[in-house]
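Structures incoming, each one as structure tokens.
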Structure 1
Amino acid sequence: MHPRFTVISAVALFALTACGGDDRTPVTPTSPTPTVPADPLRDAANVSGKMIGTAVQSGLLRTPPYDTVAARHFNYLTAEYEMKMGVIAQSPGFNDYGPGDAIVGFAMANGMRVKGHALVWHGSVPSWVEALSPADLRPMFENYIRDVAAHYRGRVFAWDVVNEAVADDGSGLRDTVFRRKLGDGYVAEAFRLARQADPAARLIYNDYGGEGLNTKSNRIYELVRSLVAEGVPIDGVGLQMHITASNPPNAASVAANVRRLADLGLTVNISEMDVRIRDAPGTAQARLELQKTVYKSMVGVCVEEMRCDGVTFWGFTDAHSWIDSRFGADDPLLFDDQYVAKPAFFGVLEALLRR
């Protein structure tokens, strides 16, 4: 999710619809600013036995306070966009691993795990790949997954192998270049290729809009259930959780969805969480407190569900939010533009500590 892309992703379209046309100005936390740095989220996550993650950009990891805040609070990193096909394979015959390697290096230096994101996603396909014939796309598809997964073998904990393959209305698989030219079996094939290239990495299907029980989550469930039944090497499901404070998923519904996925033998993670507040009613402080409540509730679901192994936020400071950069200020993250912890941060902290 980043302005560098020329193709607006399905997640971006979802966010645009959710944000609507409201043009409220950004809010500034009015709760007391801590006189000392906020307690590390990663310490609280260790108490609950969960991973606590954030999406990052490699260039920002070289600049304070972004680097120091990321290292202090998180134990799990995801590349926001620099490990996607559109960045790695911009030119035929050459894979650029530089930015992704920088993220992995930062994680290793700070005792963090890494989730690769994402091997197959229709929203980040180079134009030269889009133009390939079906006969030429298949070997490119196979070689790309093998090469990238092998490059990071032993250095990533998990991969989002296939991202957002289910249509928004839950009718079936999304109409993408991969489905059109490779057939419905491309999803299973991607997982098999990833397992061959990196036998130890946890392999995940990732999607949005299916956090609670609904038509789309039913279709996601059926997809992964069929993969498990066919012996496809899938280990988990990522629930993205790009949501609004004014209309969040029902916590009990999310918990029920997590449990049915866990009953398939899969792990679950909240994989791209942010909570928009621009369309919420009330004062600026009321919106911040509502945001805190939503963060605490959703993270609390993961804390209480044994097979939910962690939560990743899609960024951590409003200064570098994909939502704010694309659609205007909506203050969706845990720290404000000045890296001051917002009420949402303390909601997450309380959830991790079961307070």
Structure 2
Amino acid sequence: MKLKILLAILGLGFFSVGDVWALEGLSLVVSPLPINLITTPGVTVSAQLKIKNGGSQPETLQVGLMKFSAYGDEGKPRLTDRETGDNYFDWMTFSEDYFEINPNEWKTITATITVPEEAAFGYYYAVTFSRKNDDVSAVAGETKVIGATASLILVEVRVPNAIRDIEVLEFSTQRKVYEFLPTEFTVKLKNKGNVHVAPRGDIFIDGWGKKDIALLPINEIKGNVLPNSNRVFTTSWTDGFPVFKPEIEGETVVTDRQGKVKNKLVWDFASVLKLRWGKYTANMLLVYDDGTRDVPIEGKLTFWVVPWRILAVGGLVVILIVLGIWSIVKGVVKNIKRKT
């Protein structure tokens, strides 16, 4: 029975060197990261796709072609087969449609795209690798393929009427008040244009009269937001004392019965000066290329860090010290009165 493989998608199906796919004894490593090609109508472009046989036996593989799009409120990627009207599938050819590959051997396949004069905007290909004569198909409504691995190619055909327009739908934290870090930020963007865009930038944390006490990157890998879709990016501020971190046993992250990661409070006293408390402001600044210039996107929010347990212990210590001093002073006053 063929194994349904969930594509390990980082953003929109991003693969990197070292991504290993096990398909009924077939172990493949695909490279590189998703390929972004920019061209103009009537121009031919190409891309180099690398694949490694990580198994112990020689394999005969075939190259196939699918497409991908974004769906859902968070812009999750979905692979689908060719449909009626998808003539852009005919633009792509491969240096080899079938090839043999030995164990631990890397193979480079050249994908050539002959772009016609009438082409415009964006085209999104998923190049699949599977055993020769195996059936490869997408699982309806899911980011899965049966019996194959895939590498993604995004092609932008630049024309004068291309629209690049990004809107911020949400800039938020999970809570307004935290006891300890981390604080996770969610940035939800909508691409209202007709070509894919890769916004990126940073969140700057201000607090206690100081600016930029932390700088958190957003979309550091330059993930794309596809046209007429949403995409969510997250980043966390973790530089504090103490800080919650995932609980790990051996090399495994511990989860509860619902599958949620268990966290534990880590007290690294080398970072004691990074005790976070009080009101903080997060300033977001993203930038994307609209084809002529860099367009800034800004956002701002505030949140609180209130380490109530530490404050409670500290308050108790202060009260005990005050009571102790008061007791000593009271005793001294009594002695003075007795002597007088």
Structure 3
Amino acid sequence: MDSIKWSEGTLTLLDQTKLPTEIVYLHCIDWREVAEAIKMLRVRGAPAIGIAAGYALVLAAYEACEKRSTEADRYQLLKEFAEVLVNTRPTAVNLAWAVNRIMQLVDMHIGFNLLWEDISTCIEKEAIAIHEEDLALNQAMAKAGATLFEGKKNIRILTHCNAGALATAGFGTALGVVRELYKNGQLERVYADETRPLLQGARLTAFELVADGIPTTLLTDNMAGYAMQQGLIDAVIVGADRITIEGDVANKIGTYSVATLAKAHHIPFYVAAPYSTFDFNLVNGNDIPIEMRDADEVRYFNGVQSAPASVDVLNPAFDVTPHEFVSAIITEQGVLQGDLKAAIAELKSKVNR
């Protein structure tokens, strides 16, 4: 199923908060609806929210045209809308990357004194390009990741959160590698962490894999160590929301715990992410802003109160895994391993940013 679809001025998003029991689509004609969908995790996953933000800017350009009469005023309003979009979720760098990529294009066209109608068309074309590019990147990552398992059979993979079709343009980063291994006849089973407190692993990853007929076992986050101890896991593959130039990785909360367990059990820990997830301006994980979310996400479980209403809650959406814990990073340009800082520097030169 398509989780993100653009057609004639309407962005259609699959509401991921309703999965797996309901298939509900949101039809957004206002950029604020897209911003709300990103903030409330109706659309989530670093690449997916970057794609959604790109289309939101098309809607924002339409509004700027309606509300302002001069090109300069329209441009100023669009910049204000863009800033709001970037701030909806601060950790996932793909969001800011997509917005900045489009706004840089707008800046260039403003300098050419183009009509706003032409600028809006350019924004739409770039948003579509970002969408199509992500799918191609995912497929390239899948093939690159599979090279880590050449000659191996009956592979058992542990993953955390959802880094699949729902989190991207439609194939997946970590789950893209899983799908490639399954297609090659090498995969025995996926172990999917439930991913508390919002259960992205249970609601989304398990949903995707079961739909594809891929053998899957769901386990709660605190069972990952047990599974490793029992020899059930051959490798861990996760996605990412931001990667620094040293190779520190921000991903869904609980990823650091999984990485620590993997290191203790001598299990390789792999990260799959496109070039847009790398923040070439940040040196290490201490510089990554961590989003703090509503306490009621922890006080309530699937809408049912599960803790005292007045209890204090710590609810970071992400944690950071140090590069020392990362065995390799799978990208569309190939697998980065060994000296990650040097490999990431080479990646930067290749993607020309």
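Once distance in nm of label points 7 Å out along Cα→Cβ at positions 69 and 293 is calculated for all of 1, 2, 3, which comes out largest? Before the final figure, lay out each step's value.
Values: 1: 2.5; 2: 3.4; 3: 4.6.
Between 1, 2, 3, the highest calculated value is found for 3.
Where does the value 11.8 come from, among 1, 2, 3, when Kirkwood radius over Cα pairs in Å, for residues 221-268 alone is the thing being computed? All intermediate terms of the calculation are to be shown ahead of the outcome.
On the way: 1: 11.8; 2: 13.8; 3: 11.4.
Clearly, the read-out refers to 1.
Between 1, 2, 3, which one scores greatest on mean projected area of the Cα convex hull in nm²?
For this comparison of mean projected area of the Cα convex hull in nm², the top structure is 2.
Taken together, the values in this text are just the output of simple stated rules run on the coordinates, not laboratory data. Bear in mind that the values here come from a model prediction, so they are computed numbers and not experimental data. Cβ atoms are built from the backbone, for glycine too; each structure is taken alone.
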